[in-house]
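Take a look at these structures.
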Structure 1
Amino acid sequence: MLRSFLLIFVFSVFIPLSNADARKYIRIVGSSTVFPFISFIAEDFNRVFSFKTPVVESIGSGPGFKMFCSGIGGDTPDIATSSRPIKEAERELCKRNKVNGLVEIIIGYDGVVIANSNQSHKFDFTKKDLFEALSAYSQENGKLVKNNKKLWSDINPNLPETGIEIYGPHRNTGTYDTLINSIMLDEYSCMNSRVFNESYKNPEERKKACSNIRDDGRYIEVGINENIIIQKLKSNKNALGIFSFSFLVRNQDKIQGSTIAGIEPTYENISSEKYILARPLYLYIKKEHLNTVDGLREFIKEVMYSIRTEDGYLSRLGLISLSSEDIKKVLAEVHDIM
């Protein structure tokens with residue numbers, strides 16, 4: 001049984017502390033997907049070392065980078081976690097605020113799943129099915145119109161005659177970015193589609209249009225707490241939810257993952273990247289804090305130990321382990337700061 005642990009879940013504005021107080025513990029902000037994994041590592045860190053338990057705040061990848069890149073010093077985070085790589089605009093924000101020493105490491109892999117109640121129909125989607133269900137647009141007589149498809153069978157006759165109802169990630173999350181990049185910006189469904197090309201000749205305008213998710217109530221954007229989506233699926237057998245593989249693993253007695261192009265979301269299919277919505281999970285370390293925050297170097301060592309441990313608690317939580325080759329690359333990245 002997994003040990004109990006102290007979680008500090010923050011969804012409000014963090015009140016800055018003085019430098020003296022801030023240096024008594026490590027502060028980590030970012031992804032709700034990475035939150036369970038990094039929280040368990042923080043608990044082990046407290047057990048093994050004499051330092052205080054790091055404060056872990058689940059606020060989403062985007063808000064996490066915003067706080068992380070706001071500057072250096074005791075009132076700014078030491079580590080950012082993310083379910084997507086840092087964007088160029090976020091790197092620029094870091095540079096403007098004198099955060100120049102970023103160390104990026106991948107701690108493991110995850111997948112974005114489309115799931116529903118295991119008491120309901122098990123879906124097998126194509127990428128095109130998902131795009132047509134989520135897009136703000138439909139095609140009629142060679143023109144784009146507002147998406148008017150209400151039933152899954154309106155999209156594909158092989159899908160059930162039930163209403164489209166999808167609970168999905170908040171736009172500030174890395175899961176939302178994965179959905180946009182892997183499904184909405186698919187070259188065949190949208191970016192190279194004849195109708196979208198004719199309607200939006202400018203590639204940037206077309207990219208924006210392809211990324212536009214419907215707002216007619218068929219897609220319901222949920223906050224960063226993915227457990228809310230799980231609760232929705234338990235109470236509504238017709239609904240589907242989009243969230244991280246690790247949440248599927250922890251709720252397999254209640255929900256099931258849909259296949260995409262016949263591929264199940266499993267450890268093996270995600271690690272081999274057969275599953276198209278597989279993605280790495282990231283941790284970013286602020287070099288400027290290594291010599292001023294007590295225990296930061298030691299915490300990085302604990303992270304390295306945890307992700308190298310085969311069949312450990314992180315795997316049971318749903319984190320897909322790195323390959324031995326990937327681990328060598330990560331160790332090379334952190335060699336100079338440990």
Structure 2
Amino acid sequence: MRSIRISALASCAAVAFSAVVGLAAPAHAAGLTGAGSSFAAPLYGAWGEAIKKENGFEVNYQSVGSGAGQNQVIARTVDFGASDAPMAPAKLDANKLYQFPTVMGGIVVIINLPGIAPGQLKLDGATLAGLYDGSISSWNDPKIAALNPGVTLPDMDVAPVHRADASGTTFVFTSYLSKVSAAWKSSFGAATSVAWKGGAGARGNDGVAASVKTTEGGIGYVEYAYASRNHLNIVQLKDHDGAFIAPTLNAFAAAAKNADWAHADHYAVDLLDTAGAGAWPIVSATFVLVPTDPKSPAQAKAVREFFTWGLNKGDVAAQRLDYVVLPSSVKAQILSQWPQ
């Protein structure tokens with residue numbers, strides 16, 4: 001699996017950095033280690049490269065999937081874990097972890113269909129569930145045709161691609177399907193891994209993107225940056241208000257503006273199928289997990305410095321990758337509540 005290398009901690013530059021963020025620089029050369037979400041991997045890669053150029057700060061982030069990220073931070077084999085599936089409060093307490101979001105972003109549906117132009121195909125939630133539960137097995141199925149009048153659909157088998165690893169992206173995707181399809185909810189539910197009805201598995205967002213790109217009839221779900229970077233055919237989805245929309249930063253932001261941070265337990269906001277014109281229906285926050293009982297206070301301070309830098313200075317990089325940045329009030333709350 002692809003890993004994203006970010007870089008290490010140089011003392012003088014870190015001191016200058018600390019003057020900006022109000023934190024003392026940790027004096028260690030080993031750098032930081034993090035693992036988890038492939039959804040957030042492009043962001044942490046961009047933040048890492050930027051902070052490395054600015055002051056030599058080094059982080060090694062492994063894009064191994066949300067499930068592995070949670071397990072590794074629980075085992076204390078990394079300094080921080082990253083997950084798109086928020087951890088349950090009881091599990092956070094039992095494992096002495098602090099959970100906070102870094103950005104919000106959209107998950108999109110990608111296809112490889114000969115004769116179908118990019119962005120031409122339209123799907124709704126129920127039909128999307130049918131493509132993954134096996135009840136719709138051909139691309140010229142009447143249910144798809146009804147959503148796409150005038151479009152010549154190929155007589156081709158559907159080849160669904162899903163995540164093979166325990167994935168926060170899968171959790172978000174199956175949570176959406178559970179919200180819009182009672183049949184999906186009763187048969188499969190929402191989890192980082194489910195009992196898929198056939199199809200092929202691939203590891204990571206990049207693995208799903210690559211598999212769909214090389215499979216005629218393929219359909220998959222990935223974080224938007226992977227679809228955009230690979231120039232994949234992204235479908236339109238029906239929003240909560242009944243309109244078909246394309247995924248854009250504005251569409252993600254329209255969903256994100258409805259985030260109820262005030263009542264979100266451990267910041268676990270629900271951004272799926274939100275009401276409002278033009279709101280992309282599959283939007284999620286991505287989370288970081290850090291120990292409240294770190295083995296190394298110096299490493300813990302370095303983790304806080306990295307994410308303080310990202311939250312305070314990383315918005316431009318996040319928006320360039322089509323993530324939605326957090327409200328300033330939420331950023332301030334995250335830092336004020338950070339365990340000492």
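Among candidates 1, 2, the computation of P(r) over Cα pairs in 10 Å bins from 0, in percent, for residues 68-155 alone that gave 12, 27, 17, 22, 19, 3 used structure 1. Kindly point out which one of 1, 2 the value -9000 was derived from, the read-out being helix-only ellipticity at 222 nm (-39500 (n - 2.57) for each DSSP H run of 4 or more, over all residues; to 500). Considering all the candidates, the number was obtained from 1. Which structure, out of 1, 2, was distance in nm of label points 7 Å out along Cα→Cβ at positions 132 and 324 calculated from, if the result is 2.0? The read-out comes from structure 2.
FYI, it's all coordinate maths here, none of it is from the lab. Since the structure is predicted, the reported quantities are computational estimates derived from the model, not experimental observations. Cβ atoms are built from the backbone, for glycine too; each structure is taken alone.
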